[in-house]
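Engineer: Multiple structures follow.
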Structure 1
Amino acid sequence: MTNIRDLAQMAGVSVTTVSRVLNQHPYVSEEKRKAVLEAIKVSNYHKNINAVHLSKGKTQLMGVVIPFSDHSYFAMLLKGIAKQALEHNYKLVLFQTEYIESKEMEALQMLKQKQIDSLIICSRSCDISIIEEHLQFGPIVLCEDNPRSKISSTFVNHYKIFSDALDYLYQKGHRQIGYCIGRRSGTNSQNRELAYQHFHKKYRLPYNSDYIIDQCLYFEDGERVITRIKEMDTPPSALLVTSDQVAAGIVISCQNQQLSIPDDIAIIGFDNEPIAKMLNITTIEIPLVEMGGNLFQQALNRALTNREISVKLIERGTV
């Protein structure tokens, strides 16, 4: 394989001159530039990109860990990250983990081996202590509120969001409120559960664990939610649904089964996706693209920062 010294010998110039031509340095005579370019053409020379990365100490690659690539929440985060990556001439290495810890470890291992410059973890199953052990190898950013951690983060306050939404439903007259989530584990889910428990204590309401329905990720899960609720002796009168896609599935399922919204059941979705506007679903607007952009900037700038993103309730017709 031709190297830079071979090019210099073929062109009859110094290694420094070849390097200047390869890096488009302006201070090279036209005669020498043509000689180097001819040598490159004849030898079919290509840069050793690994050597370039080694010399610069960076790869211009940023890792992004997401559990699912086809979930709208993570797709919108990724959109914000990708937009910033394009503007800063970075390429993204995507790790779809499905919450398999070994897959997350592969991403951390690539950071350790300097195959990527930094890592954004949008959602995790790996213990926080393991992630902290890898901070010595490069910047890591989380999309969760973890104030005791030494890791930068961009997040929304899921405890406060849930508390405010539950209070809103209470003021609307609801006393039997359930919620739908993707999974019960994870920092964000734990904060939601804590808000739910505190809400019941605050208003001295009976706590019913059957009102918490997990594995709700996609539109089609809405039908399963309604089927389960119809089997209950005392079903909830309102649901917080942590995905507008699932909320939309619930709305359509209710229409198919002649359930009235909000009279039979009230719905609050999350994220304010276009489908929520189309179906007139009350929702919590979370600016996911903005969050993704901020995650990228934190990974790029390397300083330890934690930023909370503001949200707002969009009142429509399902409450």
Structure 2
Amino acid sequence: MVTATAVRTAFAADVGGTWVRMRAGSVGAPVERLRSPSILNHPGRSVEKLRADMVELLCHAAPADSQAAISFGAAIDHLTGTVFGSAPLWGAEATPYDMGAELRDRRPDVAWQLVNDVTAAVVDFAAEQSRPGVRRVGYLTLSSGIGMRIADLERMRIPVDGNGLQGEVGHLPVMSSSPELRGLLCECGAPDHFASIASGPGIARVAERLGLKTEIPEWLPEALAAADPQAQRLLELCVEPVAQMLRTMWCLDPHLDLIGLGGGVVEGLGAHYSDELCRQLGQATSYADRGWSRAQLADRLVFCGAGTIDALRGAQRVGQWLPGITS
């Protein structure tokens, strides 16, 4: 039994659809990387078995009497550890699953804390990129899925709603001016979500709708570098919902001083993506949105390259924020 004064061993894991990264000890300790027990890696396996395999993996890896901080790639109730859904892990399955309770039941010696991977990322982003005077900071990831978190640096608070959620923007209705893109499916199985167009799989679906029969991840960067008009149109359509969302957020929250953009889409397309987003944000749409200059955007947006933000490191840093993750 751990006494009240005992120091627990730190254990952190970053759970994604393809890989699970784990580290016992401090930030500088070695990282173990294993294939994730997910529907992406095991498409024929039942969701029940995938969940059991995930619990087994984490329970086996956590040291005895440790403090476990888990960054989980799913919509998760930060107050209880209940997981509502994760397309990369479990496909369209959306029955709530109390993973926190399952972990605590299996390994009661471990102090488990589960947060969404974007929550871990915004904590890491705030630690690495914020500067004096920044009041609120956000982090938006555009990858196989889309999520965002906003943290209040002045109060050390990451607010959540009554379901323990915040920023599941990938599953909001998409803001697009292009009628030809209506009806595109999200990875969760529903049509016309933000992620239906702006995520990695969404870009591939838009390309197919436009009649582009090619391997998009390999073709698109080279085609953009060659100023291919079809590639430029594809990028414009897929960036538009992101620009629309950022306009709306800054209109509603003028104290949102800094936003990081990361994930596979941003990293893979690099300057092509950042240039197109800044171009669209520079256009005035009304008196409420007069357009943002490049200098203004450079002060408010950070495009995060590979390795800049680390959800595993963020999970290890999240402890100081835990009292402020409240509804």
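Engineer: On mean count of other Cβ atoms within 10 Å over residues 15-22, which of the structures labelled 1, 2 is highest?
Structural biologist: Top value of mean count of other Cβ atoms within 10 Å over residues 15-22, among 1, 2, belongs to structure 2.
Engineer: Output the label of whichever structure in 1, 2 has the greatest value of volume of the Cα convex hull per residue in Å³.
Structural biologist: When volume of the Cα convex hull per residue in Å³ is computed for each of 1, 2, structure 1 gives the biggest number.
Engineer: Please compute FRET efficiency 1/(1 + (r/R0)^6) of positions 223 and 247 (r between Cβ atoms, R0 = 25 Å, to 0.05) for structures 1, 2 and give me the label with the greatest value.
Structural biologist: Across 1, 2, FRET efficiency 1/(1 + (r/R0)^6) of positions 223 and 247 (r between Cβ atoms, R0 = 25 Å, to 0.05) peaks for 1.
Engineer: Now, a different point. State the single structure among 1, 2 that was used to calculate helix-only ellipticity at 222 nm (-39500 (n - 2.57) for each DSSP H run of 4 or more, over all residues; to 500), giving -11000.
Structural biologist: It must be structure 2, since only it matches.
Engineer: Hey, another quick one. Comparing structures 1, 2 by distance in nm of label points 7 Å out along Cα→Cβ at positions 151 and 255, which one has the largest value?
Structural biologist: For this comparison of distance in nm of label points 7 Å out along Cα→Cβ at positions 151 and 255, the top structure is 1.
Engineer: Taking 20.4 as the value of mean count of other Cβ atoms within 10 Å over residues 71-78 derived from one of the structures shown (1, 2), identify that structure.
Structural biologist: Going label by label, the one that fits is 1.
Every number here is computed from the coordinates shown, using simple stated rules; none is lab data. From a predicted model like this one, the values you see are computed outputs, not experimental measurements. Cβ atoms are built from the backbone, for glycine too; each structure is taken alone.
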